[in-house]
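A.B. asks: Following are the structures in question.
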Structure P
Amino acid sequence: MVVGNEPFTKLAARTTNGGVYLISCDEEIRRLLLSHQGKIADLFYNAIQKNNSGDEINVIKVIFYSK
């Protein structure tokens, strides 16, 4: 999902337990996530950074599930 107001939007993900994490990633993963909003996926990340806006994960790989 996308959170925030233009022009300051950020990608975010909601976990199965209701938590929300902001996402940082490279441009290829960003385009992929934006084109698959609302779908269920496994996100693989290598770091969590805490900031004023919330916890942010650095996503390095995404696997989407088909229904």
Structure Q
Amino acid sequence: MACALAGCAGEAAKQADEYTIMRRTAATSEELCAKARGIANLYKEDGNDAKFREWDQIAFVHCLDVKLGL
């Protein structure tokens, strides 16, 4: 397993906090897409399917904004 014990979950939570700050500071859709995908991948590596699905959906929305030019 790529993540030792709670290593990925802790990192994912840290990244989620950074994502929240990014949203509040007018980050671009591209930046939010990349950040959310990264968080989803961390939860996937950790085997947390519920959190992976949640962040995968968040990433989908931001990445769709990028594709639509929003």
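A.B. asks: Distance in nm of label points 7 Å out along Cα→Cβ at positions 11 and 35 computed as 1.2: which structure among P, Q? Write out the running numbers ahead of the final one.
C.D. replies: On the way: P: 1.2; Q: 1.8.
That value comes from structure P.
A.B. asks: Still on this structure, I have one more. With volume of the Cα convex hull per residue in Å³ coming out at 67, pick the structure among P, Q it was computed from.
C.D. replies: On the way: P: 97; Q: 67.
Source structure: Q.
A.B. asks: Could you tell me which structure in P, Q was used to calculate helix-only ellipticity at 222 nm (-39500 (n - 2.57) for each DSSP H run of 4 or more, over all residues; to 500) as -27000?
C.D. replies: Going through each structure in turn, the value belongs to Q.
A.B. asks: The value 28 for relative contact order in percent (Cα under 8 Å, 6 or more apart) was derived from one model only; which of P, Q is it?
C.D. replies: Numbers: P: 28; Q: 36.
Corresponding structure: P.
No value in this document is a laboratory result; all are computed from the given coordinates. Please read these numbers as outputs of a predicted model, since none were measured by experiment. Cβ atoms are built from the backbone, for glycine too; each structure is taken alone.
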